[in-house]
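K.L.:
The structures considered in this document are given below.
Since every read-out is calculated from the coordinates, none of them should be taken as a lab result. Please read these numbers as outputs of a predicted model, since none were measured by experiment. Cβ atoms are built from the backbone, for glycine too; each structure is taken alone.
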Structure 1
Amino acid sequence: MAKQLAFHFDASACNGCKACQIACKDKNDLPLGINWRRVAQYGGGGWLPHPTRPDLVVANNIYAYSMSVACMHCENPACVQACPTNALTKRADGVVLINQDQCVGCRYCEWACPYGAPQFNEAKGVMTKCTFCEDLLAQGQNPACVDSCPARALAYGELSELRAKYGTENAIEPLPAANLTAPALVITPHRHAQASSKGTGHLLNGEEL
């Protein structure tokens, strides 16, 4: 298969601190309202009644976990297909980038992406998104989000190598089904993680996203 850079996210290690989100915003000097990496918090469950005393609740099945989300640099990126000016391209290493000189700000890529990765910069009139820190990669350094994680829940590498090391999971709630775009992502699930489109919980911080 062609080379494909990808992220690995360990949901079992993530504590939802959002250091990755802050590092990305700081490194790329992103304006208010634009966050290329976001940390979603997902949870559900409730208190269970006592088996013999219906007036008491003594146990629960409450769960919650976090999911760090950015551009997935998909194998089949819907954003690239949707762009009428060919401003979005997929490099030989799998990284999806926007040529802002060609972007007309039509926002078709934003509507096409199931992850909400492309975001409109109103002041500049163009779309923006995660670049996989291409400038740092060119210097042999890690993406800012990877280096910032205190729990080492984020890593990156060749997709085939990450799958060999961590497995093939790439879609848990609250992410959409992976068959839409084939995200370049490998997930180590949290013990309470639920498959995409089959979850019983809900976003706990939807207003932030």
Structure 2
Amino acid sequence: MRDAISILGAGDMARGIGTRLITTGTDITFYDRNLDKAKSLQQELQRGTTSNVRIESKRLGESLKGKIVILALPYEIARNLARQYTEQLKNKILVDITNPIDFKNFTLLTPRGSSAAEEIAKIVSRSTKVVKSFNTTFAGTLVEGNVAGKQIDVFIAGDDQGAKGVISRLVQDSGMRPLDVGPLENSRALEGMQLIHMALQDKLGTNWMSGIKILP
């Protein structure tokens, strides 16, 4: 049995990531300020699985379960929660999926020469292993499990090889392809890639069902 995972947030990205992760037999707990929202997602995913995976829901502020915590919330909220949960996040793997985008003019909110993942890493304890992942995947494609019939690529950045290995195995066991792109500072490139990807949605008419993929 895998160690349980806490997903902070119960929105579209939490649904997408949760949909993929329950296929690995991983127990998941969703946390949200709106407990009814978390419970609704819990029930939805529980109906969609025939495995013995345990899906739970809790209100944000309650104790985190497991050694892996996923920030499935907008950047500013995720950063505040990293600060709120600093003590509980010690010795855990913290997965940042955020894209720090100002949607009024499609620019990055983070300081020049930094990234959302690096800013969050500054807040938490040094014992917290921050990993950037899932920021280039859209929620709808995660629910589907593919993009136009092709396997989803999940880019992973981080300074701790062990932590990246844990997330890579989860991604692979979920039916997706993990791609280790190096240290956490490479989150800057991943966030820049996704900025362009998101800005192209209206022009391409892909209805947020496209993906960034490395092809041979």
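K.L.:
So distance in nm of label points 7 Å out along Cα→Cβ at positions 46 and 158, computed for just one structure, reads 5.0; which one of 1, 2 is that? Don't jump to the answer; show the numbers that get you there.
P.N.:
Numbers: 1: 5.0; 2: 2.9.
Of the options listed, only 1 reproduces it.
K.L.:
Sticking with this one: Given a computed value of -10500 for helix-only ellipticity at 222 nm (-39500 (n - 2.57) for each DSSP H run of 4 or more, over all residues; to 500), which structure among 1, 2 does it belong to? Intermediate results must be reported in sequence, preceding the final value.
P.N.:
Working: 1: -4000; 2: -10500.
Computed on structure 2.
K.L.:
Can you rank 1, 2 by distance in nm of label points 7 Å out along Cα→Cβ at positions 70 and 102 and just name the one with the largest value?
P.N.:
On the way: 1: 2.3; 2: 3.0.
Structure 2 comes out on top.
K.L.:
In addition: Taking 17.2 as the value of mean count of other Cβ atoms within 10 Å over residues 94-101 derived from one of the structures shown (1, 2), identify that structure.
P.N.:
On the way: 1: 17.2; 2: 25.8.
Derived from 1, not from the others.
K.L.:
Looking at structures 1, 2, which one was FRET efficiency 1/(1 + (r/R0)^6) of positions 150 and 182 (r between Cβ atoms, R0 = 25 Å, to 0.05) calculated from, given that it came out as 0.60? Intermediate values should be presented prior to the final figure.
P.N.:
Working: 1: 0.25; 2: 0.60.
Traced to structure 2.
K.L.:
Comparing relative contact order in percent (Cα under 8 Å, 6 or more apart) across 1, 2, which is largest?
P.N.:
Numbers: 1: 31; 2: 19.
By relative contact order in percent (Cα under 8 Å, 6 or more apart), the leading structure of 1, 2 is 1.
K.L.:
1, 2: which one has volume of the Cα convex hull per residue in Å³, as calculated, at 123?
P.N.:
2
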